[in-house]
Structure I
Amino acid sequence: MPTTKEYVEFVCEQIKGVGFIRFKKMFGEYMVYVNDKPLLLVCDGTVFVKMHESIAHLMEQADRGYPYQGAKKHYILDIDDSLSCKKVIDVLERNIPVSKSRRKTAN
């Protein structure tokens, strides 16, 4: 079942205070950006975070799953635990680069 806009707004409210937060709908699901860095995938009402070495110690007990078919395995973030989410995001935000915008090529 696709994620609702209301749910992704709840996710953003739970992490409020970690930086500039925005989200973008992508293929029926959502990407959440913090300070213009793509940090969270919200798919089928579940919050996924990249399995990055910088957060391995914070996420060692977390469930893991695939946000969509063909994706790499991700940690599943317990969005109800706002404090833990903010810790994970703080560490990731410092270790993930800002996405480079893709240039459109002329034909």
Structure II
Amino acid sequence: MTFEEYQNKAKETAIHAEQYKVMFPVMGLAGEAGEVANKASKIYRDDNGIVTEAKKEDLTKELGDVLWYLSQIATDLGIPLEEVARNNLEKLESRKQRNQLIGSGDNR
């Protein structure tokens, strides 16, 4: 499946009202990212950092929710997910070439 196929299929399941366009999926993304972090933290707390197949399945489901919300934000803004992915890789490659992968700040 391509990003375009995913984005087109995912938007068929978006039911938020037009006035909440962008804001609804932004808030949902924050919540789902928190769920990923929560599940990951419990792997370290309860399972000594060992990721079992069951835990991997749980994380995969939560990551799917993160992807849906990310896709919906991009859709609401009229940005193809492919463009988001390509721009991100270009940014990271530039940082790698300039030996700036480590550090903080958007403009490194």
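Quick notes
- When relative contact order in percent (Cα under 8 Å, 6 or more apart) is computed for each of I, II, the largest belongs to: II
- A value of -24000 for helix-only ellipticity at 222 nm (-39500 (n - 2.57) for each DSSP H run of 4 or more, over all residues; to 500), calculated from one of I, II, originates in structure II.
- Origin of the derived value 0.20 (FRET efficiency 1/(1 + (r/R0)^6) of positions 57 and 97 (r between Cβ atoms, R0 = 30 Å, to 0.05); candidates I, II): II
- Computed 1.27 for Cα Rg over 2.2 N^0.38 Å - originating structure among I, II: II
- Computed 3.3 for distance in nm of label points 7 Å out along Cα→Cβ at positions 9 and 41 - originating structure among I, II: II
Read-outs throughout are calculated quantities, based only on the coordinates presented, and are distinct from any laboratory measurement. Bear in mind the structure is a predicted one, so any value in this text is a computation, not a measurement. Cβ atoms are built from the backbone, for glycine too; each structure is taken alone.
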